[in-house]
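Quick note: the coordinates plus some simple rules give every number you see, no bench work behind them. What you see is a predicted model; the values in this text were computed from it and never measured. Cβ atoms are built from the backbone, for glycine too; each structure is taken alone.
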Structure P
Amino acid sequence: MHHTETVNLNIINPLSDHRWDDLVARHPRASAFHQRGWLEALARTYHYKPFVLTSAPAGKPLNDGIVVCHVASWITGTRLVSLPFADHCDPLLNEGAEVAEFMVWLRAECDRRRCRYIEFRPLLAYRDVGYGSQPEGGYCFHELDLTPTLEQIFRQMHKNSFRRNIRKAERERLSYEVGNSERLVNEFYRLLMVTRRRHRVLPQPRAWFRNLVECMGGKVQIRLARKNGSAIAAMLSLRQGSCAVFKYGCSDARFHSLGGVPFLFWRLIEESKTSGAEKIDLGRSDWDNKGLIAFKDRIGAKRRLLTYYRYTNREGGAMETALGVLGDWKSVFSLPDAVLSTAGRIMYKHMG
């Protein structure tokens, strides 16, 4: 459909229009978060409604597109996000594209829907991506180059935090498993619950991880380390082309001395490089999370600034954020796992 007569832009549904899959498969700036599977998991778990804005007319191949989700919440307000729970999401536009035209259209759509704001999370700088928008938040983004040899990558890792712990894990004869079976999802989720409770953060709903596996298939992998049959560390990664994405990690703190987490990162590095990946996206970190930033530095990853942008609709109304609402809920972390998991299931759909 045409939003205005002066700008020839159209909306398509990326869940049903296979032209979006074709664009994501070939565009150099496409990430795992652009994939139909990620969008389908968001829709199934949180009922977010994705759409793509493109200059392609009906029936013609897509050469460009910006994917956005409509998020409706009585706690955090209605808004447009590109994309919820994604660390970053580049507009899939071509060199010389009229970025400003896309931004003007999306601002008008934000106003038309009376959304609080529209948020963009570009990994790479676009000349006009902030057109009419303001920088909203800055994060530290880490990426590990896999083009050197495995020996070179290993030598670049921090001696005590990684190399020594990887060797210790091998001496401890930690067992290892990779896949995306329901059993692995369940073991991963048990460790995630332990970790989120330790950090006093609500866990994502179990359905989110089940849906990721169902919707993304082999693009999702869970790695699990065990000691004497007990799961002690786990991670979930995604894949898009030559880029592996570390997305979620969790562990049992009682076994940290065994090196399970560094051991899993090394397996991710080895297997990603062997399968042709050229880099690992280690995601964003808050600048005040010095421990996490140092951890990623010690892997040997390079850091850079990741900036989000928002256009705020002044008529959209201001509401408390879900995280602010949860500020007085710290007592929930002393409650049983079932209650904690339910709280996460209820609240996460308001946070995207």
Structure Q
Amino acid sequence: MKAYINGIGLISPQKTTEPGAFLSEVIEHIADYLKCIDPNYKAFIDPMAARRMSRLIKMGITSAKLCLSDAGIAMPDAIITGTGLGSVEDTEKILNSLSKGEQLLNPTPFIQSTYNTISSQIAINLKCHNYNSTYVHRTFSFESGLLDAIMLLNENSADHVLVGGIDEMTVNHLNIIRRLGHFKMTASSNFDLLKYESPGAIAGEGSGYFLLSSGKNERTYAGISGIGSFYKPDGAEEIKKRVISFLSTLNLGIEDIDIFLTGLNGDREFATIYYQFSENLFHNKPLAYFKHLCGEYHTASSFALWVAANCIRNQVYPDILKVNTKIPDQVRNILIYNQYNGVNHSLILVSA
């Protein structure tokens, strides 16, 4: 059964919290990482309560409320969150306190550092006592949450499920991961993402929540027709077989895909995966990318879902997304293909 996207709330390095603004103005970042543009949290969270919340939790609650407002729903039947790292800032606070020697520690960062705090705080803020779950599967985290939401809808256990993907970046975490070669070592421009020859991606962060429903209405953006994932494929040929098999289970073929939306992130080592795959399988299709707008993080596919849903709803294909010059006649089916360091590969089919 198709799950319908009836509401979206997204906080990102772009102006995505403004109603009706779909990439009308794109922000260039020349920085070590793409940091989210913080909205006025006081408009969504009681200032006294917000004082005790980390930035990640404020991002989660606010994007969830933006989503519910967009959908016109006050109370979801379930809340599901996917996060690759949880609250990095609070974890760092704990470790910094411990490194200073034996002392009385503030328990708040410890409580908020647990992964399920985000979903829990959203539920507390909404006074929602329904199903609540968190998935921490690194780059599969958001996709796992989507699968759980769709299963709840298929089982008639829920009609409206709030599901999100959220991760944050800090300077300390960035410096640690830079040593592994995953992120670029110097400040870079997100507009020049595909021009860099240096290894590593441009780091980012974001918080995106979606209201998935069993039925469509006048607020519906698009539908999620299928989700797939695979781990450490053995070369391009296996990836090709996986994608063809994924589409065939949905009674679709390559010719049915209008836009191929990829997770190109500026890392030259893994860029060939997308280019070779596009050339071998989608050589006559529009090739698009999105991570120059949000950066690389474990749940970046939530930003891709926002892009795909808006492209379909508005029937537009913005120039800022284009990698090649091909233009779709219409935007009916968008295949999102994301991978992280050649290990975790995921597919999401978004349809009109």
The value 1.0 for distance in nm of label points 7 Å out along Cα→Cβ at positions 118 and 142, derived from one of P, Q, belongs to structure Q
Kindly point out which one of P, Q the value 0.40 was derived from, the read-out being FRET efficiency 1/(1 + (r/R0)^6) of positions 22 and 206 (r between Cβ atoms, R0 = 30 Å, to 0.05).
P
